[in-house]
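Right after this note come the structures.
Quick note: the coordinates plus some simple rules give every number you see, no bench work behind them. From a predicted model like this one, the values you see are computed outputs, not experimental measurements. Cβ atoms are built from the backbone, for glycine too; each structure is taken alone.
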Structure P
Amino acid sequence: MNTPATRRSAFATSPSNPDVKEIQTIPERKVDMPYAPAIRVESPCGLLFISGATPSPLYHKHPHQLAEHDHPNSIVDQTRRAMETIKSILDHEGLAWTDVVKVTKYLTDIRDQDGMVAVLKEYFGTWTPASTTICINQLSTPGARVELDMIAAFPRAKS
């Protein structure tokens with residue numbers, strides 16, 4: 001039997017975008033979660049789909065010239081480079097980290113997850129977008145250990 005969807009009150013609303021709502025089905029367990037189980041985006045608003053960012057420079061030659069892709073070994077440093085690339089895109093579009101509704105994280109070694117999450121927390125603070133982590137064999141350049149892609153929602157006034 002189909003019934004109309006009932007929207008419950010959100011656990012939290014993005015401080016920069018009232019159309020973006022964090023959903024926590026068990027709010028008392030929020031302290032155990034580094035991400036939101038779901039993010040609700042209320043219409044009307046536009047969405048920004050951010051391509052995967054690695055520790056490589058955003059703009060680089062194709063086919064790849066390996067000299068442009070000199071990555072630090074540390075997952076913390078690699079993640080910070082990827083986040084700075086994404087920050088430049090968010091800044092360009094006038095968006096904040098709290099406008100991000102979804103993060104997909106690709107790691108070549110799942111043991112790097114805690115280091116990566118620590119860096120994401122530096123940027124997101126207490127905001128926890130929906131998230132997926134995938135362990136893969138390799139990324140686009142030798143030595144790259146992390147790639148992040150994101151979806152952000154424009155507040156009504158900016159869409």
Structure Q
Amino acid sequence: MTAIDDLLQRHADGPDLGAPELPTPVPSLHVAVVTCMDARIKVFDVFGLTHGESHIMRNAGGIVTDDVIRSISISQRKLQTREVIVMQHTRCGLATFTDDEFRAEVAAETGLRPPWAVEAFTDVEQSVRESVERVRRSPFIPHTDKVRGFVYDVQTAKITEVE
């Protein structure tokens with residue numbers, strides 16, 4: 001059995017009955033969360049979220065990329081969010097290599113360099129600041145006055161705001 005087969009079986013055996021009690025895709029807290037895809041981060045637990053309260057966008061590093069800008073823009077313009085949390089974390093995989101190393105590895109294997117930015121980093125706080133600024137400066141995001149950045153410590157579960 002593959003991992004996907006296992007997950008499908010878990011779904012079939014599990015308690016997920018959809019969300020018939022939520023009549024709208026508008027999150028009740030009107031907040032969007034951008035964070036890393038790291039499996040150690042349980043976003044709902046980190047913030048005490050319940051179903052239907054927030055939009056959650058995840059990618060490698062929790063970096064605000066063009067696609068995240070697209071998602072936040074839709075989230076705000078069509079689905080009424082007004083606040084944005086950018087949360088990256090300690091011991092992130094993106095801090096274990098450089099953009100050049102990754103691009104060279106992919107190019108050696110495929111013959112093509114990725115056309116997208118890897119955005120590896122060594123300073124997680126600086127990376128959070130840059131992502132927060134991308135949200136604040138985006139002409140596509142109308143509500144940029146309540147954008148805040150945080151670092152989550154994967155060992156202690158402590159959240160530290162980045163100024």
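Figure out for me which of the structures P, Q the number 45, 26, 18 belongs to, where Cα extents along the principal axes in Å, for residues 55-134 alone was derived from the coordinates.
Q
Can you rank P, Q by mean count of other Cβ atoms within 10 Å over residues 63-70 and just name the one with the largest value?
On the way: P: 10.6; Q: 18.6.
Comparing P, Q by mean count of other Cβ atoms within 10 Å over residues 63-70, the maximum is at Q.
With helix-only ellipticity at 222 nm (-39500 (n - 2.57) for each DSSP H run of 4 or more, over all residues; to 500) derived from the coordinates and found to be -6000, which of P, Q does the value describe? All intermediate terms of the calculation are to be shown ahead of the outcome.
Working: P: -6000; Q: -10500.
Checking each candidate, the match is P.
Here distance in nm of label points 7 Å out along Cα→Cβ at positions 47 and 119 has been calculated and equals 1.7, so which of P, Q was it run on? Kindly include the intermediate steps, with their values, before the conclusion.
Working: P: 2.6; Q: 1.7.
This value belongs to structure Q.
Rank structures P, Q by relative contact order in percent (Cα under 8 Å, 6 or more apart) and report only the one at the top, that is, the highest.
Values: P: 33; Q: 23.
Looking at the calculated values, the largest one is P.
Quick check for you: by distance in nm of label points 7 Å out along Cα→Cβ at positions 39 and 95, which of P, Q is greatest? Walk me through the numbers on the way to the answer.
Working: P: 0.7; Q: 2.1.
Once distance in nm of label points 7 Å out along Cα→Cβ at positions 39 and 95 is tallied for P, Q, the winner is Q.
Matching task: 10, 32, 33, 21, 4, 0 is the computed value of P(r) over Cα pairs in 10 Å bins from 0, in percent. Pick the structure from P, Q. Don't skip to the answer; put the middle values down first.
Working: P: 10, 37, 32, 16, 4, 1; Q: 10, 32, 33, 21, 4, 0.
Clearly, the read-out refers to Q.
For which of P, Q does FRET efficiency 1/(1 + (r/R0)^6) of positions 87 and 103 (r between Cβ atoms, R0 = 30 Å, to 0.05), calculated from the coordinates, equal 1.00? Mind showing how you got there, number by number?
On the way: P: 1.00; Q: 0.70.
Source structure for this number: P.
Taking 3.0 as the value of distance in nm of label points 7 Å out along Cα→Cβ at positions 79 and 151 derived from one of the structures shown (P, Q), identify that structure. Before the final figure, lay out the partial values.
On the way: P: 2.3; Q: 3.0.
So the calculation was done on Q.
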